[in-house]
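Engineer: Got some structures for you, see below.
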Structure P
Amino acid sequence: MLSFVQLWVYLSATPLFGLTATLVVYVIAHAAYTRLGQAPWANPVLWTVMALAGGLMLTGVPYPTYFSGAQFIHFLLGPAVVALAWPLWKRRDELRRRWGRLLIAALAGGTAASGSALLLAVAFGLPPEVSLSLVPKSVTAPVAMGIADKIGGIPALAAVFAVVTGLVGALTAKYLFDGLRIPTNPSGWAARGFSLGTAAHGLGAARALQVNSDAGAYAGLALGLQVVLASLLIPLVFKLLAYWG
């Protein structure tokens, strides 16, 4: 027993601990996800996060120790986002035909996501800094943190809201789309994917890619559009409101 404890103390302190733990847990979660027919509630990202968070709490391993290894996976997020451009390149002709409608849809979707979050926060009487942290909830977490910092929110809280929003979107989108009777033909998949990428950023795009290639491509497009539009427009709108207020 003593030798096992000593081994655990040694392994948990090495950079490879975070990397190995993340990969092993995700592979197990993804295998279960596949066996369950890719059910939304079995999303491997959700269960990986829960398993790792629970494991760190139970074992007392500090998060910086875990992240010293997990940072190698974190680094790959950048290339993974860039890789989303390949499905769009394959559909460049149809994107040229639809660019105006897609831009309007992105603006409307981003406005609805940010505006509804702010209105609900105000309606429930949340503190101003918390309310402002909710505004960029449908933008990928690193960008949401920067936007929140610019408009007076709390960057760390904005990251939490963004992750939770992505998980909720990935878990519930299928049921919502089915309830709205959005078809599963090429146009329907494009609409589903674009909506999911708009509302649930990277986690939504990952879910869309697992389900259908058209949905994944349009989800990646929506993710990119929201990053650009939100980064430019949300700080500008709040500056104008402060100026006129």
Structure Q
Amino acid sequence: MAETDSRKTLVLTGASRGIGHATVKRFSREGWRVITCSRQDFSDDCPWPSGPEDHIKIDLSDPEDVGSAVAEIRHRLEDNNGELHALVNNAAISPKLKDGARMNSIETPMHVWRDVFQVNFFAPIMLARGLFRELSAAKGSIVNVSSIAGTRVHPFAGTAYATSKAALGSLTREMAADFGPHGIRVNAIAPGEIDTSILSPGTDKIVEGIPMRRLGTTAEVADIIFFLCSGQASYVTGSEIHINGGQHV
């Protein structure tokens, strides 16, 4: 019997940095097999076991590439008796203007709207539907990574990004209702200001208004993702957890 047969398996998009990178390390530390998906090739700097073997290069903005990736993932899950225990839809894009300013609803080109929604909204449901059989077999869990920008106008997040995240929050509820009878739980997390390499200038001013007066860490977000995929959250579905130090209150 292969080593992977007795291990739980996670499929994670957007694994190359930030929250995704921390999530891979969190699940790997717990002994999970982690299949990562991102636009970049696997980096030799990444520390988790079996990283190169279980990495899939995928362009989520290309529906055909998403379909090909689903077929590849399903093939790899044959080693796990065709079971997938968790799918974390973390990948997202948030285009900015050339000077780094946010793209508003008046000036954002329509092709940008389409690209953002394909990656941030359509890809998660395409992956969930494509891997439905494997998730059902494992009574698995789906976590959609939304954003505080999905519920309020944010000074940095563009309109297309914000509305795609709002739609993802609504999709999470719909998926929870539809996937639940098949034993699959679907939840979302909505991070606020998290300390990553893509923070925008001026974030320090936002921190001044956060009740906890600090940025969140990627490890703190990864802990909540792991909780939602664990047996401790066995009766939690259709929820969206705010991870923002009280910024939403």
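Just so it is clear, none of the values below were taken in a lab; they were calculated from the coordinates. No experiment lies behind these values; they were computed from the predicted model shown. Cβ atoms are built from the backbone, for glycine too; each structure is taken alone.
Engineer: For relative contact order in percent (Cα under 8 Å, 6 or more apart), which of P, Q scores largest?
Structural biologist: Once relative contact order in percent (Cα under 8 Å, 6 or more apart) is tallied for P, Q, the winner is Q.
Engineer: For helix-only ellipticity at 222 nm (-39500 (n - 2.57) for each DSSP H run of 4 or more, over all residues; to 500), the calculated result is -28000, so let me know which of P, Q that is.
Structural biologist: Derived from P, not from the others.
Engineer: Identify which of structures P, Q gives the largest calculated value of volume of the Cα convex hull per residue in Å³. Spell out each step's value before the answer.
Structural biologist: Working: P: 147; Q: 125.
Once volume of the Cα convex hull per residue in Å³ is tallied for P, Q, the winner is P.
Engineer: Comparing distance in nm of label points 7 Å out along Cα→Cβ at positions 128 and 152 across structures P, Q, which is largest?
Structural biologist: The maximum falls on structure Q.
Engineer: One of P, Q was used to calculate distance in nm of label points 7 Å out along Cα→Cβ at positions 72 and 120, giving 3.9; which?
Structural biologist: Going through each structure in turn, the value belongs to P.
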